[in-house]
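Presented below are the structures under discussion, each in the form of structure tokens.
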Structure I
């Protein structure tokens with residue numbers, strides 16, 4: 001009888017469920033209800049009678065009920081302010097507890113109401129509504145997030161797969177949410193013609209504007225307001241990600257920063273990337289290094305400036321300059337382009353296993369023959385390509401000062417097959433469209449001009465310079481190679497009608513686990529150079545090529 005009474009008491013303490021909504025009232029928390037489908041979480045008392053066998057660890061795919069139950073347990077506890085209980089419903093209780101504690105203590109979010117949305121397999125979408133209160137200022141907060149449920153290996157228990165993005169989609173692991181006086185005053189950014197640049201007008205510039213605020217907020221004469229913002233952690237800072245404002249509680253006074261962006265080219269770039277998923281593009285002025293346009297189809301990460309991707313055959317521009325300088329290739333002299341070439345134990349081949357018999361280096365460059373470059377690997381030192389990239393093209397030195405966070409490429413010293421792979425833009429080589437636009441600009445201008453978005457005179461910073469120039473003969477041959485490729489090679493289709501003062505190089509970079517390669521394209525026309533990438537897009541001439549060519553046409 002006593003046991004029955006205890007069971008009844010436990011049942012009476014469960015929250016009342018009406019119409020699929022759990023109504024809960026927690027003292028001082030101001031909690032609202034949230035909708036969840038599926039049944040409640042199963043009770044677990046962890047008891048085991050003597051002589052009973054331990055239950056087998058459950059494996060296999062999660063059922064819909066398991067996903068809903070695990071999600072319900074986590075969201076209910078989070079909503080009710082039971083941080084320890086919510087954290088225990090995840091596979092990383094320590095990290096979860098820290099961020100969920102900070103959600104109310106540091107971000108000052110109160111009255112959080114969590115509403116579950118659609119479930120897709122192991123993933124559950126949900127929305128969050130609450131209030132951010134700081135001193136005497138309060139503003140409503142609303143956003144959508146999602147969680148994924150996984151099975152714990154040790155006992156098969158379904159748990160929330162913990163990542164900071166569960167709390168807010170703009171958080172990366174290690175980031176935090178903080179409400180208080182803004183670390184940096186706001187800024188108003190302007191294009192080269194004096195027009196204001198806003199994320200509403202140009203969606204791609206959201207991350208750029210964040211970077212400008214971070215660098216110039218205190219220097220541009222503004223005063224800080226109060227805001228809820230993402231404060232980047234160690235890993236995010238290593239990727240040069242900027243803090244991000246999520247909600248402005250009170251406005252500060254903005255300062256002013258003028259950029260080098262062209263409103264016409266920026267609008268063209270925005271339109272081009274909007275038409276292709278996972279695309280990015282940059283345009284620069286070769287004679288000065290001024291950045292005239294930057295756009296990404298994903299507005300949440302500036303791949304154009306901060307991406308770190310294998311550039312594929314666009315890297316052959318740098319490699320060709322090295323081979324010509326070393327006397328290992330010459331534009332109009334015969335050069336081998338076999339179907340295959342083995343080096344360092346790796347067998348390299350050309351796209352579709354083509355070969356060029358009795359061809360010149362210019363023909364191999366224009367058709368993007370991999371083996372023409374790999375065949376020269378044994379005649380180079382391990383650091384030859386690294387030095388060429390650093391000394392002539394200003395790459396891979398980590399010393400660019402663009403005005404916002406950027407990555408200036410990586411060409412690490414490698415050996416054997418990896419060194420050979422770097423010659424064709426694979427291996428350890430990593431670039432982004434800004435880097436590759438700068439490569440074309442260097443060929444056009446004859447010398448490296450570090451790209452910049454804000455003039456160095458604004459803050460008296462020093463721009464990076466190259467250690468040396470290419471010889472006139474090398475430069476002349478490189479221009480001949482790129483011109484021939486634009487007119488008759490793999491770039492001809494995209495560059496139709498843009499000649500004769502032009503040059504281009506296509507690229508396709510293989511990525512492990514990706515069906516289609518990343519498509520690259522770098523080119524120049526007159527005093528304008530541009531480069532773009534379409535991730536998982538396929539051949540660069542067909543994907544990134546039209547994006548870049550459109551900018552070159554608009555720049556006339």
Structure II
């Protein structure tokens with residue numbers, strides 16, 4: 001397994017990376033475990049191969065055009081097909097990866113398995129449809145009281161509404177225990193009046209649960225016509241109308257509804273007034289920021305002060321823009337109370353009264369640090385060598401291209417060096433690849449310590465390193481640096497129980513300010529010069545000589 005895949009697997013989420021053809025180039029172990037595939041069955045295949053036909057069509061016709069236009073997509077619902085034929089519902093979020101010229105090089109996606117939630121939602125819809133057909137009077141729960149036998153019967157749905165275990169059984173006392181104390185007398189009066197005058201009644205009241213939650217109930221009751229005697233039976237329905245009541249309250253008491261919902265949300269929510277005073281902040285602020293509700297309410301400026309220093313200007317611009325927009329979004333970093341830096345997806349919307357007066361803004365902040373970390377990991381895998389941490393060949397090519405452009409502008413020489421360790425295969429064969437890897441790491445450190453900040457040391461692969469020296473004064477400067485490299489590598493090094501000195505052969509190609517050599521030609525000349533150094537006996541450097549090529 002390549003080292004880059006090992007790094008990819010460190011992310012504990014369903015994640016894959018694709019190239020510009022749509023082929024999967026890396027996949028997390030969590031992805032494989034969830035769908036039941038092996039890595040060999042996945043790498044190189046199109047990511048769309050694992051979608052259902054409907055999801056594949058949706059991706060091609062709707063999602064991908066918008067994704068490549070914006071470079072990002074969030075919480076896209078797809079259905080995946082597992083190896084054993086299972087269908088899994090996921091929410092996919094992805095970001096395009098681009099090179100220095102802005103060209104798309106691939107993308108990385110993170111998926112959240114929501115199969116259980118989706119299954120529950122589908123079952124709930126089927127249950128609701130069956131309930132409408134089976135019960136014309138009781139929309140959700142029903143009860144029957146047989147007075148002759150003193151028997152009370154509740155439907156399964158009524159037990160659910162009251163949150164009472166059916167094993168306990170139905171009882172008048174259990175129902176009264178759930179009634180909100182402030183509504184108990186009114187419900188009793190309505191029931192007694194209907195019993196005395198034998199008329200149906202409807203009443204809305206509240207249920208109060210031990211944990212403090214409240215449900216709003218619409219109750220209906222009636223008595224079947226059975227002569228003039230006291231009715232032998234009474235029956236009724238209880239409907240949970242909490243969502244409808246909350247919607248009514250939203251128009252009448254918007255602030256209270258916001259608190260009720262936001263108190264239980266996973267995101268950090270807050271409501272700021274017209275003067276940017278904090279009217280409300282959700283308990284999740286503590287989880288996201290490390291600061292309590294009381295701290296935010298006491299100090300409204302705390303929200304802006306915890307924004308990461310480099311993002312302060314962007315956040316200030318967002319606040320200015322928000323004054324003239326109904327809703328807007330921005331991503332930025334915050335510094336938690338414990339010093340940890342987290343990424344936040346921030347969205348806000350203006351709140352106005354029915355007559356157009358401003359009531360401030362409601363804000364939702366979502367922690368997207370995991371997604372940002374995945375993006376950073378993907379970028380690192382694309383541009384840095386996983387063993388030494390040095391720039392890889394891809395990043396080197398970009399730096400060399402820019403270095404040549406700079407050399408043309410400044411008319412100053414540019415040098416490219418190829419450095420190859422002498423007899424490295426022998427070290428691997430006799431001492432083992434672990435020692436060889438540690439040697440490469442140590443050589444990378446010594447080379448990096450021997451160059452200027454503007455220079456670049458990259459690992460091209462194997463035991464080969466490439467060095468770019470921009471804006472040198474003369475070709476001799478490159479020779480001086482090559483001498484430093486040889487001396488640095490020759491210094492004894494201790495790797496585990498082994499102590500030895502290594503040597504290297506170095507080839508140098510110098511491009512004068514007026515030359516026309518491109519990047520490929522420079523690399524070719526440095527490679528030829530390196531083999532000239534090898535032929536000269538190793539542990540040496542050579543400047544490219546056209547006559548010897």
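Quick note: the coordinates plus some simple rules give every number you see, no bench work behind them. What you see is a predicted model, and the numbers here were worked out from it, not measured in a lab. Cβ atoms are built from the backbone, for glycine too; each structure is taken alone.
Tabulated data for the structure shown
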item: Among I, II, structure where helix-only ellipticity at 222 nm (-39500 (n - 2.57) for each DSSP H run of 4 or more, over all residues; to 500) as derived comes to -11500; result: II
item: Parent structure of the calculated result 12.4, given that mean count of other Cβ atoms within 10 Å over residues 147-154 is the read-out and I, II the choices; result: II
item: Ranking I, II by Cα Rg over 2.2 N^0.38 Å, the structure that comes out highest; result: II
item: Origin of the derived value 7 (relative contact order in percent (Cα under 8 Å, 6 or more apart); candidates I, II); result: II
item: Read-out mean count of other Cβ atoms within 10 Å over residues 387-394, computed value 21.4, structure in I, II; result: I
item: Mean count of other Cβ atoms within 10 Å over residues 299-306 - highest-scoring structure of I, II; result: I
item: Label whose coordinates, when FRET efficiency 1/(1 + (r/R0)^6) of positions 339 and 483 (r between Cβ atoms, R0 = 41 Å, to 0.05) is calculated, return 0.35 (choices I, II); result: II
